[in-house]
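Pasting the structures here.
Only the coordinates and a few stated rules stand behind these numbers; no lab work does. None of the values given here were measured: they were computed from a predicted structure. Cβ atoms are built from the backbone, for glycine too; each structure is taken alone.
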Structure I
């Protein structure tokens with residue numbers, strides 16, 4: 001065996017240093033090769049547990065979203081209403097123990113369950129959920145970005161809109177006419193999901209909303225559908241419809257199986273909109289529920 005001389009040691013050290021520098025340079029190049037997303041966020045679905053005011057799956061989803069927030073570059077967490085069953089205070093209090101743990105702003109809306117109580121009660125608890133995170137405490141609002149805008153529109157009567165609610169949405173869409181818009185509504189219009197075609201927005205004025213050329217997506221919940229047994233994401237005309245599954249219980253097509261899930265949306269730098277679905281507790285998205293579309297340029 002050849003003796004290990006000081007000269008050999010120096011040469012090996014030099015080679016190691018060069019290899020290390022090359023490796024670090026490659027890592028740096030790869031680390032900066034992917035552009036930052038335009039926008040990324042998670043969405044939590046309906047809660048309204050019954051008969052007990054317990055939110056175990058929402059709790060697990062909140063912990064998972066918090067853990068994902070930095071690596072996925074989430075800007076906020078969204079909701080689509082129906083958190084407290086019948087809007088009771090015991091349900092609100094139980095949900096608050098979980099939702100205050102979110103590390104990011106929680107932008108949500110009212111569904112039919114919140115209307116089991118008052119708007120004032122909803123805003124009281126929305127304030128608690130967002131303490132120290134955002135002062136945007138409203139039932140209807142817009143988040144506007146350079147490339148797109150998001151409209152959050154609480155239901156006015158049950159899961160439906162009244163005349164003023166329809167007018168407000170149309171006005172926002174017209175003011176944002178040069179940008180693609182995602183609409184967060186507790187329910188899509190009746191008939192979009194044939195699994196329960198009679199349930200949804202029935203106000204005839206909603207046709208004016210759908211007619212706006214910059215409305216790109218409607219993100220809704222309400223139906224508590226089992227993602228594995230329904231057509232949850234689809235395009236009808238120019239609009240993409242995305243169902244957000246309920247976290248605490250499933251209703252459609254039946255109650256025999258419940259798999260708590262949440263979804264994420266990433267608008268990538270090339271304007272590809274990637275919709276991923278995570279089973280609560282799983283670190284990788286479910287390929288069978290992947291959906292994507294291109295964010296259009298609005299002329």
Structure II
């Protein structure tokens with residue numbers, strides 16, 4: 001039976017697409033998500049040393065700094081992407097709290113999925129779900145974004161501290177890669193629904209600035225990179241991509257740089273993006 005929870009529809013929508021994050025809703029009375037390997041977010045900091053070691057062995061070829069960056073990136077993605085995309089797409093978002101949120105690492109140490117207990121949901125004025133128990137009506141989309149980012153910061157601050165203690169990879173560098181998450185989520189969502197990508201970027205940038213509302217966490221360095229691509233609809237030939245705010249250090253052991261790597265030249269970036277996203281030329 002399908003859930004009638006206010007977030008059930010957007011959860012289904014996200015999981016039916018390839019958006020680089022996945023999420024489950026956990027029933028109020030359940031002890032946690034179905035399956036093995038889940039870590040409740042309030043217990044994630046104590047698991048950081050083991051995850052760093054696993055990442056070094058299985059994903060980063062012994063590079064400790066890369067493992068730290070991977071872990072911060074993955075934690076930020078799974079905590080922030082769904083809530084950010086849901087706020088943007090539907091004007092609804094879950095209350096992010098460490099005791100009601102789980103993440104699941106895979107066998108290589110990469111955090112690949114999140115789960116959130118059905119509970120308090122923030123909505124905008126006039127939402128038909130606004131009078132349901134457990135629903136909080138917020139005065140506008142800025143207040144909704146502020147609510148989401150405050151919860152995310154409370155979940156992620158202890159994880160950032162634990163990564164720094166285990167690896168000496170600094171908090172500012174970690175928040176730099178964590179701040180990629182709202183940008184990547186909103187650009188992907190805008191692409192899926194055909195929405196204005198510049199507006200999606202501006203909304204994501206505001207979300208990131210709100211991470212600093214109570215104290216200085218992140219100095220945003222993300223920037224948009226827009227390319228007109230062959231094969232796209234005539235009314236929107238351009239697509240906007242994220243140039244990341246920090247480095248994952250994949251280049252230290254891989255054979256290439258990420259498409260969004262801030263160390264890459266824009267000329268090389270455009271070539272790579274065209275190779276990935278334009279249709280192959282027809283064979284003669």
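Which one of I, II has mean count of other Cβ atoms within 10 Å over residues 40-47, as calculated from the coordinates, equal to 17.5? It was calculated from structure II.
Looking at FRET efficiency 1/(1 + (r/R0)^6) of positions 88 and 168 (r between Cβ atoms, R0 = 30 Å, to 0.05) for structures I, II, the greatest value goes to I. To test your reading of the models, identify which of I, II gives 19.1 for mean count of other Cβ atoms within 10 Å over residues 48-55 when calculated. Label of the originating structure: II. When helix-only ellipticity at 222 nm (-39500 (n - 2.57) for each DSSP H run of 4 or more, over all residues; to 500) is computed for each of I, II, the one that comes out at -8500 is I. A value of 0.60 was computed for FRET efficiency 1/(1 + (r/R0)^6) of positions 56 and 200 (r between Cβ atoms, R0 = 30 Å, to 0.05); which of I, II is the source structure? Matching structure: I.
Given a value of 154 for volume of the Cα convex hull per residue in Å³, calculated from one of I, II, which structure does it belong to? The read-out was computed on structure II.
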